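K.L.:
Right after this note come the structures.
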Structure P
Amino acid sequence: MTAREDADHLLARARLGLGRLLPADATLADAHTHLGLDEDGMTLDLETALAAMRSAGVGRALVFPLHEADRHPSYRAPNDRVLEWAASSAGMLVPLARLDLTESPIAEARRCIALGARGIKLHPRAQAFTVDDDRLEPVFALAEEHRLPVLIHAGRGMPPIGDHLATVAERHPGAILILAHAAIVDQNHICDLVAGRPNVFFDTSTWGVTDLLNLLARVSPQQVLWATDTPYGNHLSSLMLIGALLDELDVAEPLRRGIFGETLQGILRAELPVMTDPVAPLHSTLSHSRHRVSTYLAAATPLIWMEQADTVGIGGLAAGACRDRDDSVLERASEFVDAGCRLWEETGPAGVRSGALDVYRLFQLAQIACWCPNAAERSFL
């Protein structure tokens with residue numbers, strides 16, 4: 001088989017096995033998606049988004065604009081497009097108004113709420129502000145007034161934000177804060193400050209198994225919301241990542257159903273869940289071989305995202321680390337690593353973005369096998 005055919009075969013096998021990780025009758029609701037055309041070239045249109053949701057069995061998704069070229073003034077044009085697309089989605093898309101603090105954010109938020117927006121999106125990195133900016137106070141007050149969720153970028157490219165967000169959560173208990181990307185920018189500190197707070201949630205749109213494992217060890221499962229970050233993420237990787245962890249930890253089905261969508265559906269009805277204890281241990285044990293594989297694959301991630309060739313040979317190091325005759329899981333995971341290495345070489349540094357993203361998905365499945373071997377064997381190995 002060609003590298004492309006091999007990759008498609010393995011990804012199809014993972015999609016087939018994903019159902020074994022989802023709770024019975026799960027209602028899938030995605031807490032983080034985009035539509036439009038970003039300045040970085042990433043794009044997603046309405047028809048493609050809805051088709052992907054239906055194929056994955058996703059019933060609803062929060063949606064907001066990308067970093068659009070025509071966002072001035074006030075994100076008005078991108079917000080209008082998302083509102084229109086959501087209105088035509090038969091309830092599948094729930095629109096959030098994206099705001100720029102330099103351009104009449106409260107007026108734009110009120111305009112969008114009147115037109116059907118069900119929440120607010122803030123991106124401190126893209127819009128160049130900090131979460132302790134005084135201009136945010138009326139935004140959070142407005143969210144509290146309407147009991148709206150506020151989705152806040154809390155991923156890469158930002159300074160620590162834990163203290164400021166904890167203060168906001170306490171000062172505005174009626175504002176529902178959703179910290180994107182599992183709050184990896186300041187995860188431990190944020191979790192220490194807001195664990196168990198009924199108005200603070202974390203979406204799972206991150207790439208690292210250990211980021212989500214650490215999150216599940218520090219906050220209530222009711223604070224965790226499944227999310228894809230499409231078009232940057234996708235349904236298979238994101239569902240497999242959190243699904244395998246919850247399966248490996250033997251988390252009860254009611255808690256899984258909450259994470260996969262029921263909690264988000266409740267938030268949209270202004271219903272907040274009762275918090276319980278974290279479901280993961282604070283410490284984990286991993287064999288040296290599996291740790292080596294996981295580390296090399298994690299190191300490959302930024303190169304894949306930037307569509308660079310593997311001149312360092314990181315993929316080869318991961319493939320070599322899989323050769324452990326005493327570990328049958330790594331032996332089978334090597335299929336995904338080898339296929340990813342071949343596709344990476346075939347795609348090349350100037351390859352189409354979809355090819356690069358499939359390399360990343362194959363490597364991520366191999367990482368999941370390292371940390372969640374029982375779940376991986378039940379689903380895709």
Structure Q
Amino acid sequence: MLAVALSSLAQSWLGGDISMMTSNARNGVIYKDSCGVTVDPYDLFKQQGWNMMRVRLFVDPQNAPGRHHDEGVCQDLDYVIDLCKTIKARGFEVMLDFHYSDTWADPAKQFTPKRWEGLNSKVLANSIYRYTRHCLLALKAAGVVPATIQVGNEITFGMDWPVGRVDPMNAENWDVFTNLLKAGCKACREVCPSAGIIIHTEKAGVWEMTRNYYDRLKEAGVDYDIIGLSYYPMWHGTIPNLGRTLDLLAERFPDKPVMIVEAAYYYLHDGVNRGEEDFSNCPPGTIEGQREFTAQLVAELNRHNNVTGLFWWYPEENRYGTRFEKSDWGLNRGLFNSANGQALPALYEMSRFKQ
């Protein structure tokens with residue numbers, strides 16, 4: 001790890017993935033504090049101790065299915081540069097999240113961008129390198145060098161399927177996948193040498209898979225700095241189980257800080273089961289339940305010296321004052337109440353992280 005990266009990673013980072021903030025602003029979304037006073041959300045986040053914002057980047061989002069556009073898939077390079085300029089101007093650092101896809105990349109889908117379809121593994125790795133380098137050079141030219149960079153999004157099972165597909169419990173194809181990662185990491189090191197590189201997975205509730213995954217990266221010599229995890233209690237088990245994973249990561253990978261780069265919970269559950277959600281050990285999907293989850297999560301994370309970051313996914317979700325983009329798509333997991341625009345108690349609980 002570079003000395004510059006070490007010094008920047010020594011502090012705690014608090015924030016959220018605010019990739020829809022530009023779209024929300026264009027559509028007139030109204031944000032309020034907990035007392036109902038209209039506020040600038042950036043000012044409110046700053047008051048609560050947030051210091052880094054995460055932004056996703058798709059390759060060619062115009063190629064995403066129409067329903068995904070309605071869900072917020074719009075972050076091309078121009079959009080991201082514009083948003084990152086605002087983030088930096090408001091006094092926050094930037095975490096850049098490369099999806100290496102034209103649409104959502106997660107454990108259930110890692111679609112190869114249309115421009116890279118049919119490429120063999122060697123050409124695909126070179127394409128990832130050139131694309132990553134191009135994007136980072138453009139951000140650098142715009143004066144918005146990221147402090148941290150995710151090379152892939154929730155890539156427990158690889159990325160750019162089928163070429164880069166893997167399973168942590170199976171040794172097959174890891175040489176191909178890790179070469180894709182190395183290509184992206186190489187571009188990050190060349191263009192943004194002081195940035196911390198994050199490899200992001202989403203099996204925090206299953207230690208064996210998490211262990212095998214990062215063991216395989218170590219065996220392959222992948223050059224990265226930070227272990228990034230997603231944690232949603234309805235998919236990833238209890239908070240004590242997360243704590244066990246964090247303890248074991250500290251023992252096995254003492255040189256790798258951990259960031260929870262995605263976390264969220266419902267303040268209002270609509271009864272729709274999204275991807276086999278299990279609420280048997282979760283708080284109720286209510287405003288108080290969301291606050292309780294956040295308080296418990298922050299308390300657990302504060303126990304772990306290896307944890308250096310906490311980021312809420314889609315905190316800016318809020319339809320108050322306008323319709324959300326072209327549809328009423330919403331998950332009710334943000335930190336503002338879409339019924340009245342007011343900041344929810346969970347937002348204020350987050351400020352206790354690493355105090």
Structure R
Amino acid sequence: MTEIDLMTAATLPARIDHGIGAVGAGFIMRDIHLVAYAEAGFDVVAIASRTPEHARAAAEQNGIETVHDTVDDLLADPRVEILDVAYPAHLQLDVVRAAVEHRDHIRGILAQKPLASTLADAIEIVRLCEDAGITLAVNQNMRYDQSMRALKALLSGGHLGTPIVGEIVMNARPHWQEFIRGYGRIAILNMSIHHLDAFRYLFGDPERILASVRPDPSWDFPHDDGMAFYILEYADGLRAIGLDNCFTWADHRIEWRVEGTDGLAKGTIGWPDYPAGSPSTIDYHLRSEEGEWHRPRWDERWFPQAFVGTMAQLMAALETGGEPEIPGRDNLRTMALIEAAYRSVAEGRAVALAEILGEAGIG
């Protein structure tokens with residue numbers, strides 16, 4: 001059997017002692033970001049939130065010495081070299097707009113996804129960082145899920161041959177935060193964004209997307225896309241299919257599958273098991289090894305260990321002077337794909353990604 005390096009672990013840069021300022025103290029920061037950073041040995045020097053008592057609780061839980069009463073106070077802290085923002089999407093632009101005024105010491109920003117609640121605001125965030133000379137990375141953390149890294153290694157190495165079809169099927173009920181309930185845009189912007197960006201990570205940009213949605217009847221707030229279903233069409237014939245069932249109330253699971261001319265890979269995403277948790281998995285079969293299945297396993301999980309990778313790729317960019325693996329400008333193409341999906345729903349047609357990119361002036 002062929003042994004393949006699946007490269008599931010995050011690669012740490014030589015320097016990991018950048019001072020990190022944490023903005024936000026909700027679940028994703030308190031229980032995921034900060035836990036992952038502590039495991040990796042990263043240096044979180046301060047935290048602030050819209051609600052100071054939440055920041056103090058997160059600091060106490062994670063051993064952070066400095067709690068600032070306001071985000072402005074944190075931004076002015078000269079020890080903060082990297083800003084880690086885990087705020088509601090509609091508020092991230094305001095944080096970045098204030099952060100770029102402190103370019104004397106803030107060198108990098110890791111922004112939570114969605115980067116913004118609109119493509120226009122996302123474009124403005126990227127512009128502000130570029131004009132200030134601040135390196136922007138986006139926390140599209142599914143790219144660092146261990147099974148996604150392993151699948152990317154198989155694809156990049158040509159082990160599966162030419163991809164023919166890719167699938168992600170989710171039957172898992174999210175806990176929508178209160179701020180999301182005011183967006184109107186629910187499933188595609190806040191959940192499908194993981195899978196749409198993962199398809200881009202694995203296969204590159206599609207030519208077109210055809211999307212369909214329906215409301216989730218179990219929620220009592222206005223929305224259109226409580227559940228989302230979509231097909232990405234690629235120029236070479238590849239079809240990538242997503243089914244995001246956010247309604248399900250039992251048997252939660254996320255499964256994926258990629259079939260190519262020379263091999264098949266399939267796996268699971270461990271996130272729905274949180275907080276008990278389980279690692280994601282991959283099984284793969286190469287046509288050259290008829291009858292042989294590879295079933296590598298690991299102990300690390302998407303939540304929290306994958307979040308080491310999203311911060312490490314920004315640190316690596318600061319170290320080399322290059323781009324992070326998930327730069328802000330690239331993420332605009334994921335945001336544009338989301339806009340294309342919503343337009344597809346509204347107009348009942350497949351929408352070309354180039355149509356949205358052209359209108360937005362994204363090269």
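Readers should treat all values here as calculations from the given coordinates under stated rules, not as data from a laboratory. Note that this is a predicted model, so its numbers are computed, not measured. Cβ atoms are built from the backbone, for glycine too; each structure is taken alone.
K.L.:
Using helix-only ellipticity at 222 nm (-39500 (n - 2.57) for each DSSP H run of 4 or more, over all residues; to 500) as the calculated read-out, with -15000 as its value, let me know the right label among P, Q, R.
P.N.:
Computing helix-only ellipticity at 222 nm (-39500 (n - 2.57) for each DSSP H run of 4 or more, over all residues; to 500) on every structure in P, Q, R gives -15000 only for P.
K.L.:
Thinking of P, Q, R, which structure, once Cα extents along the principal axes in Å, for residues 228-275 alone is computed, gives back 41, 18, 18?
P.N.:
On the way: P: 29, 28, 12; Q: 41, 18, 18; R: 39, 23, 14.
Label of the source structure: Q.
K.L.:
Still on this model: The value 4.9 for distance in nm of label points 7 Å out along Cα→Cβ at positions 268 and 316 was derived from one model only; which of P, Q, R is it? Please list the in-between numbers first.
P.N.:
Numbers: P: 4.9; Q: 2.1; R: 2.9.
Among P, Q, R, the structure yielding 4.9 for distance in nm of label points 7 Å out along Cα→Cβ at positions 268 and 316 is P.
K.L.:
Could I ask something else about it? Supply the structure label, taken from P, Q, R, corresponding to mean count of other Cβ atoms within 10 Å over residues 172-179 with the calculated value 21.6. Mind dumping the intermediate values first?
P.N.:
Details: P: 21.6; Q: 17.5; R: 13.8.
For mean count of other Cβ atoms within 10 Å over residues 172-179, the value 21.6 is produced by structure P.
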